[in-house]
Structure I
């Protein structure tokens, strides 16, 4: 068995020179080299590399038959089903832009991103996790069933994937997307260039509505290779994850990174600790992706001592900090020797930093790792994927090395911009790099420490949440006078959403009613896990009366859970 260092050098040696390519070109390279190896594994279906390539060609022909052309946007409202993968590469083949939408969106959220993205073709599940997407489309785009949608101006075709719901009679099917004739050498295929937009990935900001981050083919492939190199993948690594591919986490750290060693992804549509345990044993997973709450569920599961974890050797856990005791327990109970964490953002191309598999576990709790090794795929003149610096968050003044401030990164994987949002693009993507909105510092040893956020966004279940969006929903309740959404540190969840509410005088509004009000109108990750009621006079404010959210966080942290409202 090769050591971490030997594995890393083998990967570095295979890519002595970086040759930019598109996603579909990269699939063809892998299919030629690893034709019969497993690529996508689910409980229902397994695809080899050759089968993914063949199916993506059929789907590409079907997209062409619908009139999809280079630069068109194709929406994917799909969980981690095996079919997601060939469809993703098919979109790249025709030079279109893939938009993997968050399938937890409710009607208004989905309506906004469909309109804002300029989506022309949508592939949607019939239903998932209690959400009926066909019913949403009835209101968002009346006439969609007959191919005459009257809603988002650009939407001209919808195909429905059977996810176990009830597909409407007469609804265009996913299966019908497959082209019957796939001529070789069709000049309409393979037209994209490596620096063209491959994906529009919606992410949350501190204010306003979700933003569609535009990233190139080359950017996501560089980030994926850097993950394989930094984590020192062995040949045929098998990565288990349930994290959705509308996120860079599942998409880049799972799907794309596995391809650099002819590996497989074991995809699940939902997470359960027992489901992970079964999949590790059944499909011989060697690696898994998770967030801290998932790891906690696994170490607390009574099934952990009964599971066959003999193949599992590596774990990547991201999105929120976790205490060192958790990793010590994972290492002891699961026999895992390579535990890493990381940090990044969609605007940078995904995870930019990772701890190393050979690092001491203390680093996984006290830092978010160091910039990924990238070899020939790195920033110009560097072995690293990007370069970090800090600036004063108020003035933008560059700070000395090691000083804490707002983190700024630059490198070859940075976004091309936010779709249709020039002002937001200019504020984030500047001549000296991407301004993250996160506060931290780069230590002398190269490891990053995060100290906070200059923006008000917070994470819930690994998803970014915009406080303004939550506040607007809660403020629509007749019994609410004022509301402030904040993120609170939580030992189990890493970070949770909390709504601080000032009631209308005389109201007896309670926590359960606020949460139910949110559940009816927001994706579940945006629903606050806690509601705290305060009098207006208790709110910490500036001399001009503006509520200071950082002080509000400090105040709420002192209030015991379940304290009388």
Structure II
């Protein structure tokens, strides 16, 4: 066996090897060419070579093989799972993580160790890209889930998109997929971290350009294409709380499936453990009328460790909706604030973990991920979801981040305990429009530079100068900006900001609008009055 490793270094000798050297070898010699780049097609197409040359592509290790490699290094199973979650089966990343962990006298991949691995990976891969233009294309592509000619054109407007695409495709750690060019996860993660540290301005500019292009393209996307754009937009999310909801790190330990008839005892036991008798009885009534709404979470021993109940409003029996005080309040809100014809509404009646109740847990993460699956299946018709509020600080923070708001008029009392409701309206753009808003807010890309709203500081930035806002002014302006170009009724503003239904005759909205226009100065006309309706915000 004659092996030539790192064969890309022999490319100038390729023809000589194929035409002179290899034909001169004895019959008992087999040649192995190993390299980062695929072989030239002439090895397969040259007359006389047919059937003699075979190719084998080696990708990242699968989970079993990655764990076997780590087991050989005496890494305990839990630490092995954590390391591979970062390394994604990439042998170099696994080896670097092991080496860094050994230096740190621990197999666990803590933040400091992870940072050292990322730095070493980025140096190694950037060192392979000698051409400055190709390096620039590679760095820009690290902020996107997949690289297409359109996205490369959006982030690198001064370059030829076809040339940039071909430069990227030629790199050994880039693969061609049905969606476009994909940089291996670990390489992309390392290079993106390096770009963020070295040039944060360029990093943010690339991400804003990707967001703007996706925002425009998704408007024309077909239903089958929506999955790609949703995944692209999700990739731009950098808030850890938001990413954890869509990609929970520990949810893979559990299986979620429709509840069976023999699961009811386990569901009742969980409810009885964490809820009062009235709440448990209400849950039992939902089981009798809508058992198909129940999903259970099973652990490795197939035991039910959590459950949730979710169904669409259109499929819920009217009598059951009215029998439950919580869903009755939701139905009343829907009657006052109906959705458009064809739009879907989800009712998330209850979810509980056996050991943790409504507190954060891996089971809860698995449930949230499964609920997001329902989001995707129902879009672009999904408009709204109702759920009981949890009164858990970490969840309350998350709910506020993603757009849930409490409905004071839907508050009920069950088992003598106030039970508030939260509701998320995805908007006319459904799930994809909602995601676009989330990412855009994170990138501060909604408002033009001449006029920005600093929500955290409660300040308006007008041509670079900051003007203080009251809490009401900030909330009203945010509500209008998020619906830029659309007429917003006064009643919607009152319900969203003040928290009660508009009955007519109140001028509280007009007073706040008047104050905002004064603070907007030269941009006062960005808030337009829509006769007999309310107001509309137009970007300058």
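Here helix-only ellipticity at 222 nm (-39500 (n - 2.57) for each DSSP H run of 4 or more, over all residues; to 500) was derived from just one of the structures I, II, and that gives -8000; the source is I. Could you tell me which structure in I, II was used to calculate Rg and Dmax of the Cα atoms in Å, for residues 153-328 alone as 19.5, 57? Checking each candidate, the match is I. The value 0.90 for FRET efficiency 1/(1 + (r/R0)^6) of positions 145 and 521 (r between Cβ atoms, R0 = 35 Å, to 0.05) was derived from one model only; which of I, II is it? Here the read-out was taken from I. Source structure of the calculated read-out (P(r) over Cα pairs in 10 Å bins from 0, in percent, for residues 1-72 alone, 16, 31, 34, 14, 4, 0) within I, II: I. 50, 33, 21 is what came out when semi-axes √(5λ) of the Cα gyration tensor in Å was calculated for one structure; which of I, II is it? This figure was derived from II.
Quick note: the coordinates plus some simple rules give every number you see, no bench work behind them. What you are looking at is a predicted structure, and each value in this text was computed from that prediction instead of being measured. Cβ atoms are built from the backbone, for glycine too; each structure is taken alone.
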